[in-house]
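Below are structures written as structure tokens.
No value in this document is a laboratory result; all are computed from the given coordinates. Everything quoted here is computed from the prediction, not taken from an experiment. Cβ atoms are built from the backbone, for glycine too; each structure is taken alone.
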Structure I
Amino acid sequence: MTEREAVAHLLRRATFGPTADEVDDAERAGVAATLDRLLAPPGDGQGGTAIPLPDLGADPAARLTRDSTREQRQQANQQRREQTLRLIHWWLDRMVTAGDQLGEKLLFFWHGHWATSERKVRSASLMLRHLETLRRHGLGPLPPLVDAMLRDPALILWLDGQRNSRKAPNENLARELMELFTLGHGNGYTEADVKEGARALTGWVVDRGTGVARFEPRRHDPGPKTILGERGEFDAASYAKLLAGRPETARFVAGRLWFRFAGAQEPPADLAGPDTATTLRRIFTAPAFAQTRDTLVKQPVEWLVGALRQLGVRPADLPEAVQRRLLAGLTAMDQVPLRPPSVGGWPAGTAWLTTSSVQAKLRLADTVAGAAARPVLARLTAAPPAGRPDALARLLVVDGWSERTRAALTPLAGQPRKLIVAGLVSPEYAVC
């Protein structure tokens, strides 16, 4: 693998989709310096000054009471839907424009890992707070992240934590916490551990008026509990510390990161570091990582955001009708941010290569190609017709076309929009 191919591979995995100029810069800097910059971006790595948090307004749910009329509830639901759409569009725009690309892609990973849907939470403001909690702890060690998530209002509502009391235990949050978020399915825990974990989480409720999670001692079960062989008066904090400190959790989360950033191959041993930043560094520098090139199927959001970045399209600058088409395309491909289908998150791999998904991608590719920035199109059309497939490969950061794809692209050399569409739906662009 050449130096350019190596940095392109790193950037395709660590970002939503590098531009040709970003690959040029990375090639000059080298792989090691590029990785350092990804893990510790210069300046305002969060992109906060360029892309401030959206002003969603007051949570309409805060105004509702038991006495609210049907009309008032319908109005609140409509406002909530509008706020949610505003938040989704904002996050897509941030994915495209944020300087801290690895941080933003890691946030999307954590969103799929701690999969929480606005459809049940029913609050855009709580979902935004949920994202900011994941962003704040995303690169750090696991214990603060797990602790913060057990106090996250959106997650508590999503997994019925507010229904969990000493008199009426609800095991949803404790079960998914062990099975999907920390230890992994069947990895060293029992049904008894789930029940005891649920007791530890009793007492936490969400005040819909303020959007704050608070602890109500009278709802908590303070008695001793035995979890994973340890006996104590566990509460949410000590339960989080116990789970986050287990070696099974470190291995499971590291394996999930490998699966998302490297692929379905068996992860190397000793991948887990003291924090997520170290684990990512070990993933990207593992000898096996280089062998995963062109094996990872892009998720629809990754595919769309990468295409927008490479074609110089900022979602916030598009007409409202075009923005709606982008979201409609993601809906048709069954992946919309803030709306994972279940607590297990979205599928992976060939699940994204269905016939209906390809048809939706074709329509969305035409929308994106039609919005391509003029300077980007100029680079493509500056090449002679015979060289435009190669110019397109550079533009889309594809290492090369197969003979079959090149044969399909060549007749479209005189029609830039169709050429771009064909490149975006090609097998080579579907994987990274």
Structure II
Amino acid sequence: MQDKDVYNNIKVIIIGGGATGMAVATSLMRHSDYSVTVFSADSHTAYSQCGMPFAIGGKIKDLGSLVLRNRKFFMDMGIDLKLESKVNKINLEEHFISYAGKNHHFDKLVIATGSKAKIPGNIKGTSLKNVFTLRTLSDAMMIEKAFTNASNVVIIGGGSIGAELAAAAAGRKIDTTLINRSSSILSRNIDPDMAEPVREHLEFLGVKVITGYLPRSINGEEYAESVTVDSTDFPADVVIIATGVEPENELAADAGLDIGITGGIIVNEYLNPSVGGRYDPDIYCGGECVEVHGLITGKAILSQVASTARRMAGTITANLISESAKFGPILNPWVAVIGDIQAGTTGITSKEAIENGMKIVTGIATGSTRADYYPGGSKLYIKLIFSDRYLAGAQVVGGEGVKERIDALTLAIKKRMTADELANIETCYAPPVAMLTDPVVFAAKGALKKMRNSKT
């Protein structure tokens, strides 16, 4: 690393106070003498977005527990943190950003503006009171307050946020309806057959799960009162729209940064953005506003998981302090906890494989998270997806042990493990934590059997 003296008087401006922006800011203060200013449109910073559904559901003491560092902590580090401060313009040629009628010079710029909620344009009534999205801590506070006196909640969107909120509402004894346009829930993450146990668990919790429909309207005079699906009205004191997110990239696009087919900013492996086809070495972009590439297909994708954002922050920081680092294609491992069931995925799904013209063989197995005779275990569902005998995707659903298996299977994909190798992996065993033979082995053997039969 270069001597700190070379950093004197270097001004870094970071737009966005989320996982990427604040991680870059704190790392720079620890490893350089850069002057760092962060502009964030949010009212809060350094809090766990992923924890919000669990705080709303009462699994975590309160929403305040999600704030990991307060503003004073960052100010004491020397970071000039400006909350509720929306940047109006970026001037790339003259190296300044505009905020509140003033221009602020930068030598290096980091854009980490994150995502915003998608609001379906063909649903009437989305602007009624007590209709919410969940993106910020302020959103969570409003939803929690609304839940206090709610009798009926309708959640539109069956992705991870929608499903987690449905479990949270049901856990608070609120009559809950979850509506999803796709024929299965979690359809962007796992295949329909793997989503079925999650649906069954939500229904066990008391959630009414409706798939294959998009609501026609949210009804009410001033406040939401009901949601119309097909010809049926479902009562709703509270409506939450959880139909996905899209990159918050208007500021970047207006500045001349190139936007890809996914809606994310196009960047190179160093996370410099493309500006008219040229990568600008003085600017870095990271987090949910950026377009990355999938390892299996090579195609542009968006990553909306905090672990990717944090890894991007590490790449950006290293490059800012002259320790050249690259951010390569990703498998985008994901896990969600919905009530008492966990669902995880890595690599491609069967749907993605078909869309990309890939020939695949799948192996499916059902097992248990513990020895059958040991109390407290739950069912475990494993699905492995192979392409040319190599593992290309994996999905796991169960009451425990999902995250650990997804992590291991992510490494297996990166190391190009074959069905033969996975069918013969060594696994540890103790009755309180595992079956004698892990279900991953059975899933791999099932795929091998299909491969052999297809040759006869």
Structure III
Amino acid sequence: MKLASARNRNDSPAAESGEVDTANPEQRRVMLLQGLMGPFFRELGKRLIARGHTVFKINFNGGDRLYWRLPNGIDYGGPLADWPQTFTRLLDKHRITDVMLFGDCRAHHAAAIEICRTRNLQVWVLEEGYIRPDWVTMELGGVNGHSSLPRHPQWYRDAAATLPPLPKHKRVHSSFRRRATQGLLYNAADVLTRWHYKGWVNHRPWHPLIEGVGWARKLRNQRMRKEQAAQIIGGLGAGKVQYFLFPLQLESDAQIRLHSPFDGVVDALELVINSFAAHAPVTARLVVKEHPLDNGLRDWERDVRDLALRAEVASRIDYLAWGDIEAITERALGMVTINSTSGTLGLARGVPVIVLGNAIYDIPGLTFQNGLDRFWTEALPPDPETFAAFHRVLVDRCLIPGGFFSNEAMSKVVEHAVARFEGKMTLAD
């Protein structure tokens, strides 16, 4: 059946009728939009179906379709302009009660959220966790800059006081190779099916083939980059070198485009390096850390070097293309971030943090509030009581344990996502 360029490939009679199973009054009808590149939404869909819920999945490209392969997959190949009308019709046709999606800033998702808001439908937004590692965000309505959580420290302290303590959090394995492979397969399926999904517009600014060239270049130089990073890290650890850390974010990140004052990462780099040159102690260094998922299309190391030379601090700035950010963070004098979740990594380790954009953790008592120029000499560690309260409330409201890039991590995050969806979340992980 064709519906404004949407085709349901696996409609069952029950799904077509839109009837709810009266034998199971808790049954809900869920529509999944785009997920993370990989099998997460497939595994989530399987678990929801096993629990008695009816699940539909919109496939916007061949990568979405490749990783779904379950009943009720609906291909949408129409233009973005027609999507709101099509989405509204699909909500009515299938009598949807809940919508789930990964990332609330993608154009199709933003339009869907607005429609759901007018209809008072629940939208479950998933993202990689506010607290890392081994946590995933699952929040109603929106995440990050669109979150409904307040920014008042006393609110978190009061709310946390009513909650039981958290059990010890268990780490889960994550494979970078697995993540890269899943992304490669997703992008290949996308490219090979563009003829079918003619209206698909990727939220990322590069064609998948161009990104593939960047990744190939990056992987080719992997050994050299690791060796250079090891030398820098060794030098920072020797002689108790004092340094500040600035972890870069992805140029395609919606947190940069929509939730910061910057047009791009290079604008933030220029601001940070110039401020460091003018106001940081002359004995301190600045370590700029490349994002581990940067595609290698832009030479950030060259950009950092050029800006440092212009600010006359090239001898005091290090560019780190590799390395464990947890270990690097622990020894830092402070962390500068636009709005990366790396900021909560610093806060959890008692490291002073300043936020240059809009971040959920930019709260008095946690982050420095008096501007970047004063941060270099006046920053204080976060208040541990406030951070503990903040962390506890996040787990209660919008965090689930687990991850995406190992069997153990996937099993855990799917189990807890369904438990939170059904209102049966427990502390045990």
With mean count of other Cβ atoms within 10 Å over residues 317-324 derived as 12.6, matching label from I, II, III: I
Which entry (I, II, III) yields the derived value 72, 52, 36 for Cα extents along the principal axes in Å: III
Origin of the value -13000, where helix-only ellipticity at 222 nm (-39500 (n - 2.57) for each DSSP H run of 4 or more, over all residues; to 500) was derived from one of I, II, III: III
